[in-house]
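Participant: In what follows, structures are represented as structure tokens.
Each reported figure results from applying straightforward, stated rules to the coordinates on display, with no laboratory input. This structure is a prediction, so every number in the text was calculated from the model and none was measured. Cβ atoms are built from the backbone, for glycine too; each structure is taken alone.
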Structure 1
Amino acid sequence: MRESKPDRQPGLAAAADAGGLEALIARAASTGKGLPPVERWNPDFCGDLDMEIRADGTWFYLGTPIGRPALVRLFSTVLRKDADGRTYLVTPVEKVGIRVADAPFVAVEADVSQRDGRQVVTFRTNVGDVVEAGPGHPMRFLEEGGTGGLKPYVLVRGRLEALVSRPVMYQLVEHGEEIETPQGTMFALRSNGETYPIMPAEQLRQLCG
């Protein structure tokens with residue numbers, strides 16, 4: 001007679017809908033105040049999940065947009081990008097891969113203020129994170145292939161970045177300045193004592209000319 005085995009709850013990759021996935025993630029994320037310590041978890045890889053974050057920040061599960069902001073926020077708290085360049089949903093017992101078209105977050109709002117005589121740029125992401133660009137949260141600017149435009153990013157946590165939305169980027173340009181570097185005169189943005197070159201000043205003048 002075959003010995004019966006105890007029923008095992010379905011894992012992340014087997015969740016039939018966003019509601020079932022929500023319950024699994026909620027149990028894993030209920031670790032008290034603050035974000036779950038996903039960087040300290042080392043679970044087994046359990047396959048890929050049919051979840052995608054589009055370039056505009058919209059989340060899809062099983063081909064359907066996730067329309068509840070609170071649910072997206074919950075999922076975002078257990079995201080982790082590993083050294084292999086892939087992004088995962090991580091719990092203490094499982095790690096499943098998801099697809100990310102660009103960055104997992106989008107910076108949808110920015111505030112530029114002065115503190116102790118220094119400019120501080122603070123971003124809010126589409127999932128509610130608030131970060132100040134500077135030490136620990138650097139910015140980078142990549143040239144957008146085929147358009148000549150720029151794609152700015154700010155590091156949110158771990159290896160997870162937010163793509164700065166175009167309206168926010170236009171706002172930040174108003175607070176930039178020209179600085180001298182070994183590579184020549186650059187148009188740059190300062191925040192929290194750090195300087196982030198955006199592009200050669202001459203290139204910017206040509207674009208605006």
Structure 2
Amino acid sequence: MTDITLLIVDDHPVVRDGLRGMFTAAGSGFRVLGEASGGVEAVELALRLDPDVVLMDLRMPGGNGVDAIAELTRLGARSRVLVLTTYDTDTDTLPAIEAGATGYLLKDAPREELFAAVRSAAEGRTVLSPAVATRLVTAVRKPVAVADTTLSARESEILGLVAKGTANRAIAAELFISEATVKTHLTHIYGKLGVKDRAAAVAAGYDRGILGCG
């Protein structure tokens with residue numbers, strides 16, 4: 001049986017060492033091809049090494065996991081991405097799945113559960129931790145007629161920077177996200193505020209008290 005090849009992506013060296021050791025100790029069945037400490041490096045290595053599965057953390061200073069997943073999906077990479085993180089909030093899980101992640105697992109998962117998840121991901125099967133699966137089901141079952149008009153913390157942060165006249169590229173650099181992600185957040189902000197451009201969004205932000213007093 002051919003070993004499942006892996007790329008480990010995490011900004012903490014101790015975590016990467018632990019995961020490599022875990023898969024190496026498992027004996028035959030897995031082979032770690034490389035490690036990356038951020039999303040940008042992860043995309044580069046995934047395209048070069050062509051692993052079966054990429055174990056992807058989400059929040060990293062060297063480019064976040066969601067952007068990396070979206071880029072790999074856009075480029076048509078063969079590798080399946082299995083998110084392995086400590087975060088299970090809606091603002092983390094939903095964007096990762098929408099970006100193209102095959103699975104989403106929390107770092108407190110037992111060793112055998114992680115091994116099984118990697119095998120499933122390599123076969124193209126969706127793998128979700130129970131907590132994440134529950135969140136996704138809840139999100140799907142939300143009445144379509146009830147629109148969420150509340151800005152998330154990140155959206156409020158971006159709107160605040162827009163109000164200061166910060167350009168998309170500068171916002172991306174300051175928040176360690178891609179410019180494309182900034183534009184996606186702006187689209188969501190416009191939709192929630194019922195506006196069509198930056199100026200109207202800022203005006204609505206002050207009007208609703210999101211940005212304080214105008």
Structure 3
Amino acid sequence: MPRDPIVVVEPRRPRAHCAECREGPLRRMVLRCSVPLCLDCVGLGHLVYLPRGDAALTRRAREAGEVWAVVVRHDRRRTRYERQGILVEEAALARAEAACLADAGARARRRARDAVRRAASDVRFTAAVTAEVRRLFPGCPADRAAEIAAHTSARGSGRVGRTAAGRALDERAVTAAVRASVRHRDTEYDALLAAGVPRRQARVRVAPAVEAVLASWRR
């Protein structure tokens with residue numbers, strides 16, 4: 001079975017020092033039992049950084065080498081670690097770059113075909129979300145329903161329409177998307193946030209207005 005990759009943490013503000021050699025602040029580090037260690041002390045100092053963005057190059061660089069590690073950074077908004085790239089052997093990266101250069105044309109044509117297919121799929125999905133908004137909220141204007149659907153179903157947005165429940169057109173997920181739109185478009189919610197009101201408190205204050213709009217759209 002394939003081993004789990006080594007995880008290297010890239011802090012937004014380097015502050016920690018290596019627990020063994022005291023080097024620092026560390027731009028990248030490995031945490032062992034919550035203790036920060038520099039890459040040299042864990043045997044990864046010879047690796048080079050490959051940022052995310054080219055899936056073929058990343059895969060080939062991993063496969064061409066013996067040692068690699070994944071680099072992550074904590075996203076405070078999403079409260080999770082996000083992959084930034086990988087660390088690979090320099091020779092492995094060179095072999096991967098040569099392989100990618102050799103079949104660049106074929107991969108470009110495949111990407112173009114995939115883009116067309118995804119665009120068509122997105123159009124169908126947005127239409128399905130629009131129809132479901134109109135079914136749940138018959139009083140919602142047609143152009144507003146289309147706007148809500150386009151916003152929540154945007155690929156890569158991370159919004160409720162792209163969650164598993166949203167893709168399945170779950171009633172609660174679709175209602176959540178409509179509620180979010182009403183909160184931002186039809187209440188003073190954004191103004192409250194701009195004035196420094198905490199998010200939770202702002203939501204409580206505008207909740208009656210949101211529910212009133214939803215009730216009128218359900219009729």
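Participant: Please state which of the structures 1, 2, 3 yields 0.40 when FRET efficiency 1/(1 + (r/R0)^6) of positions 97 and 193 (r between Cβ atoms, R0 = 35 Å, to 0.05) is computed from it.
Facilitator: On the way: 1: 0.40; 2: 0.90; 3: 0.15.
The correct label is 1.
Participant: To test your reading of the models, identify which of 1, 2, 3 gives 127 for volume of the Cα convex hull per residue in Å³ when calculated. Could the numbers behind the result be given before it?
Facilitator: Working: 1: 162; 2: 127; 3: 180.
It traces back to 2.
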